[in-house]
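Got some structures for you, see below.
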Structure P
Amino acid sequence: MKKIFLSLSFLLILFNSLEAKDKISALYIPLADHYAAIVAYERYANKMKYADFRIIQMKNWDLLSSYFLSKKADMAFVMAPLALDMYSKNPYFKWIGLIHRNGNALAINEELNKFVKLDAKREDRKPDSRVAEAIKSIYNQSSKSIQVGLPHLKSTHAVILYKYLKDNGVSIAFIPHQDAEVLGISVDPHKSLPFIKIKNARAIAAAFEQSLPWIDLIETKESGKVAWYSKDVMKHKGGHVECITLASNSAIKNKTKALNEVVYYIQKAGADIENARKNNPKALEEIVNIVRKHIKEHSKEAIIASLNPKLNIINYKNLNIDKLGLKQIMDYAVEAGIIKNKIDIEEFADDSFSQKEIKY
């Protein structure tokens, strides 16, 4: 009888401990940008004491934005300009950290590369004036804007493209039928390659700026070339701000310990990725398998290429709030007309979830 009582007591304690966990749901897009969240879920969700951590994949940025603004999730990983625009419309959430730094690039199609003639090695390709000059030349001949596909018109990609073109004296519009040498258009990441192939078939110069691993496919599928990487255009200590981590005010207030725990393990997962990519094939293979469990359309080769330490296109270091980094993106976004207004970053940011124990 005593043994039965002890067993029931143990089960009751176990049940209560499970019940005490707060559900933390996080929205993500199937990009290399959000690999750290996937690794955190697979490796550390069962080790979390306070959080019942779950990740929910969204098909596109508009769906993610509307889902989060409908207060259906506790967290979301969102491109900085889109997050700023969301906050200006409905400030029911705060910025609590980063999910990665850097991570996108400009790819040009075969027709455009006829004019540019990029260097053979990717590490030698920098954002010099050659692509800009080719765009000017083609525009002067045709009087038609060169289309550049972007994952969203309120993306960091759009900001970086604007900066590159501005630095090289090329105009860009984000609304059709304006007098500009470049027209930025919205193209879902997984549709980038078909977009470029159609332009190639019609002998029309075009480009796209996207995140990894989609940017790599233009070369592996022999449809064009990667012209430059965002880290070389938008320079910032540690890497420019890209996707940021948002948390609802309700989660911040009512699930503080759980939310802090999730942020810690996401940063720990980021360190795992960074350590795996440094000459550790076995660890990298484990990362690949984790990612492919959730994003089957990302091939092993594409994931490994995205995490190439030699190119260092994306990184998962220093993921605490970076106010100067966000201001850099915001200032250019407003200047370009990508977002209408600046916000008060001090009001937007919640530093209380910053982590100190992560080692890379």
Structure Q
Amino acid sequence: MKKDIRQLIKERILVLDGAMGTMIQRHDLTEEDFRKGWFEDHDQSLKGNNDLLSLTRPEIIKDIHREYFNAGADIAETNTFSGTTIAQADYGLESAVYDINFQSAKIAKEVADEFTEREPIKPRYVAGSIGPTNRTASISPDVNDPGYRAITFDELVKAYSQQVKALIEGGVDLLLVETVFDTLNAKAALYAIDVVQEEFETDLPIMVSGTITDASGRTLTGQTTESFLISISHMPLFSVGLNCALGAKELRQYLKILAKKAPFFVSAHPNAGLPNEFGEYDETPEIMGEQIEEFLQEGLVNIIGGCCGTTPEHIKVIADLAKKYEVRSFENEKQNENEE
């Protein structure tokens, strides 16, 4: 029996993996790679639908998990960022959602177990990645009709419930609601998780990670970091954090707010800097590491990893740094606030 992650996180800073999409781009994949053995006769183009690779090219996804675990990651995210019927509708593959999530969880779990068996003192875990979908429940996509919504709360709950069931049945250790740009979407995911966990009689730790979209310090739907935190604090979360959109340097000021206010463990997985004019990320592991080290020195995080543009090379630098620092303790934060 490997140690419960709820206990392990009190002992040291945990390391999340890096970008799945960035690693997939290292492979010269063709349309056939996204169809192989599963979708040979599908009538739409599938290239770029990365979640399908867990079905059609599972060895690629397994190797990516292995590379991140070798680099020092404690937690691997499943290849399911777009694993809802809502997101897969763009490809006409709503019917593939169960297989995408179940198989993605299964293969990540296999690799995690492989590393845990090899190194029992450093157990590995799998977080079921639950993306925000490509719809927003809070704002209208039509400037001429402010009251219009492209998705309803109930529709989101239904889609998330299907995803969560498959992830749990595939064997994930945690559930990660990530890249939250609309808290109403996240609330639908959290509600779905609550209902499904009760149905399955499980109690997996829940991570939530929001995304600050620009220098205004707000989510896409206009919430500040503190408002985002307050909006989801009714749930007994394992952790709350920030990821994507910004690099570590730009993310730090918002992460400090979470570190001071959150009654949960705090996570961060920033991008490798800001994208250049070609949409690529230029920040080297060393440069990103210098910025991440500031998080660690200030005791801002319990879980640290990488998002867009990060690779095993980035995660190795981050993991080596994380070994040197103590975990963030929100008990100490509360004590400091009382003393002030």
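No lab work stands behind these numbers, since they all come straight from the coordinates. Fair warning: this is a prediction, and the values are worked out from it, not measured in the lab. Cβ atoms are built from the backbone, for glycine too; each structure is taken alone.
If relative contact order in percent (Cα under 8 Å, 6 or more apart) is calculated from each of P, Q, which structure is the one that comes out at 19?
Working: P: 28; Q: 19.
Going through each structure in turn, the value belongs to Q.
When mean count of other Cβ atoms within 10 Å over residues 272-279 is computed across structures P, Q, the figure 17.6 traces back to P.
Identify the structure, out of P, Q, from whose coordinates distance in nm of label points 7 Å out along Cα→Cβ at positions 88 and 104 was calculated to give 1.7.
Details: P: 1.7; Q: 1.0.
Source structure: P.
Look at Cα Rg over 2.2 N^0.38 Å for each of P, Q: the largest one is in P. Ranked by distance in nm of label points 7 Å out along Cα→Cβ at positions 96 and 264, structures P, Q are topped by Q, which has the highest value.
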